[in-house]
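Alright, structures below, take your time with them.
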Structure P
Amino acid sequence: MRIGDTFLGPLPQQPHLWIVITTPNDRGEVAIVNFTSTICDKTCQVAPGEHPFVKKPTVVRYQDARLALVSDLRKGCERGLLSLRTPVDSNLLRRIQQGALQSPFTPGKVAREVKRALELQV
């Protein structure tokens with residue numbers, strides 16, 4: 001899993017599209033967030049067509065943001081619990097990352113990882 005990758009999961013439940021928004025930290029964790037059409041936090045809104053998965057007005061649900069081990073994500077894909085989808089483009093990735101720093105709902109540990117990742121990208 002690389003920064004910008006997306007995946008559906010967990011399957012077979014009602015899946016959400018999750019986005020990897022950081023590079024791995026020294027523990028092998030990445031920050032992930034998901035899209036939802038339930039408008040709850042308007043910090044980062046995504047319009048239909050900005051990503052192939054988005055068919056109606058969508059937002060990033062920062063309150064569900066979390067850290068995940070890359071190894072666990074890979075195992076989930078191998079076992080069919082997660083399904084890789086089209087990565088987000090660099091502009092949408094940057095908006096999602098900036099939103100993670102601006103949203104009052106982003107967990108602190110996720111915001112710290114996003115800040116670290118942005119500092120590494122400079």
Structure Q
Amino acid sequence: MRLLLDTNVLICWVAGLPVSAQAYEAIADPANDATVSVLALWEMATKRAVGKVDLHIPSDEALAEIGFSVLAITTDDARRVATLPLHHRDPFDRMLIAQAIGESLTLVTRDRTFAAYGVTTIVA
């Protein structure tokens with residue numbers, strides 16, 4: 001299974017905070033490809049800059065060491081965002097949804113609104 005981690009899940013994973021048992025098993029399973037969007041790193045940096053989190057932003061190498069691949073944002077992703085209904089107004093989350101749709105990824109998230117877009121989710 002190909003997974004895309006929502007920013008809140010990435011923050012929990014990097015900080016050693018708990019996620020649901022189902023999310024933990026999916027992320028930790030070496031048969032699954034756990035992916036982090038560069039957007040999640042950007043959102044983490046934004047949250048850090050405004051004082052919401054006090055975490056080091058992991059490098060590509062650090063993410064690879066814990067088994068995560070990094071997904072770039074493409075022009076197709078940007079165009080896909082424009083076609084999404086406004087179930088969710090957060091621009092970071094909308095891009096993650098667009099990427100999950102475009103790449104056929106399962107989103108690992110705590111946000112139940114994502115399911116309204118027809119993407120497969122694992123509740124974290």
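Identify the structure, out of P, Q, from whose coordinates mean count of other Cβ atoms within 10 Å over residues 16-23 was calculated to give 22.1.
It was calculated from structure P.
When you work out relative contact order in percent (Cα under 8 Å, 6 or more apart) for each of the structures P, Q, which one comes out largest?
Details: P: 29; Q: 34.
Checked P, Q; max of relative contact order in percent (Cα under 8 Å, 6 or more apart) sits with Q.
Comparing structures P, Q by volume of the Cα convex hull per residue in Å³, which one has the largest value?
On the way: P: 92; Q: 100.
Comparing P, Q, the top value of volume of the Cα convex hull per residue in Å³ belongs to Q.
Taking helix-only ellipticity at 222 nm (-39500 (n - 2.57) for each DSSP H run of 4 or more, over all residues; to 500) from the coordinates of each of P, Q, which one would give -9000?
Working: P: -9000; Q: -13000.
Only one of P, Q returns -9000 for helix-only ellipticity at 222 nm (-39500 (n - 2.57) for each DSSP H run of 4 or more, over all residues; to 500), namely P.
All of the numbers you see were taken from the coordinates with simple rules; none came from a lab. What you see is a predicted model; the values in this text were computed from it and never measured. Cβ atoms are built from the backbone, for glycine too; each structure is taken alone.
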